1. From which structure (1, 2) was helix-only ellipticity at 222 nm (-39500 (n - 2.57) for each DSSP H run of 4 or more, over all residues; to 500) calculated, if the value obtained is -2500?
2. If you work out FRET efficiency 1/(1 + (r/R0)^6) of positions 6 and 94 (r between Cβ atoms, R0 = 30 Å, to 0.05) for 1, 2, which one comes out largest?
3. Match the computed value 22, 47, 21, 8, 2 of P(r) over Cα pairs in 10 Å bins from 0, in percent, for residues 54-109 alone to one of the structures 1, 2, and report its label.
4. Which of 1, 2 yields 1.23 for Cα Rg over 2.2 N^0.38 Å, for residues 22-85 alone, as computed?
Structure 1
Amino acid sequence: MSALKLLAEDAEDLGVVAAALQDATTKIGDISYEPAGRRLTVGFNRFRWEAKKKERVRSALQFGGVLSVKARNLRQGAKDAVLDLLDIAFEPGESPGGALILRFAGDGDLRCEVECIDAALADVSQPWPARKVPDHS
């Protein structure tokens, strides 16, 4: 199975990216905002829902056209703190802009004000066996 590469330019596309990243993990230190470049990049260990095997892969998510980023209930100084991604949502604002919200377990989130939806997700490593399958019982 080949590496996953997805682009999102609207809310429907973003839903596909969010589904691919459900239950992905990241660390605070793997989140990088570049104000001058208007980019937010997040490195994830993504569970490969599309694979027949239980495995994870290193993936990168990048948003373009980011005007600002705000964190809520995230320990920003704890670079090794692990976050579990639950969902990515879009709240429309002045068209085509709005807010992209990355929601994490434990009631934390990252809110990105954006000019428009401009997202790219790509697997950047070979998969490795996962210890367990995420469970939502």
Structure 2
Amino acid sequence: MALRIITDSASDVPKWLVEKYKLHVIPTPVVINEKDYFDGETIMPEEFYDILRAGTEVKTYHINSFMFHKNFEPYAINKDEVIYICFSTGIAGTFNAANLAKTELLEEYPDFDLTIIDSKCASLGFGIVVEKALQMVQRGFLKR
């Protein structure tokens, strides 16, 4: 049992920070030439930006409740406390999808302590919020 911070790849948290804090980053779905990819999992940022520079049309969609359920469930099973920091609700439906998954998970794991926070940010600003939360956990300011 532990307090865990989770985010998604829209936070643009650098790889060194992910490794330093063992941060769980849920991959954001990306559609290129009508094929689904997952940021940081089946397509890396360097490839993504090369494709953008080449002028290929790229679309994204928010992480759905099934994806959240799949990513949150191991923490529910382990009885971890989770804080999920998400992309701004003003830009994407990520917050709502995460809350749907939370509702489903609480039916199965009623003691699962999951807090979903709207960062009200995007990209680097979002990543800074995540980094500050990780630092707070490491320094003991956020505890179970």
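Derivation of every value follows stated rules applied to the coordinates shown; laboratory data play no part. Please read all numbers here as calculations on a predicted model, not as lab measurements. Cβ atoms are built from the backbone, for glycine too; each structure is taken alone.
1. Label of the originating structure: 1.
2. 2
3. It was calculated from structure 2.
4. Source structure for this number: 1.
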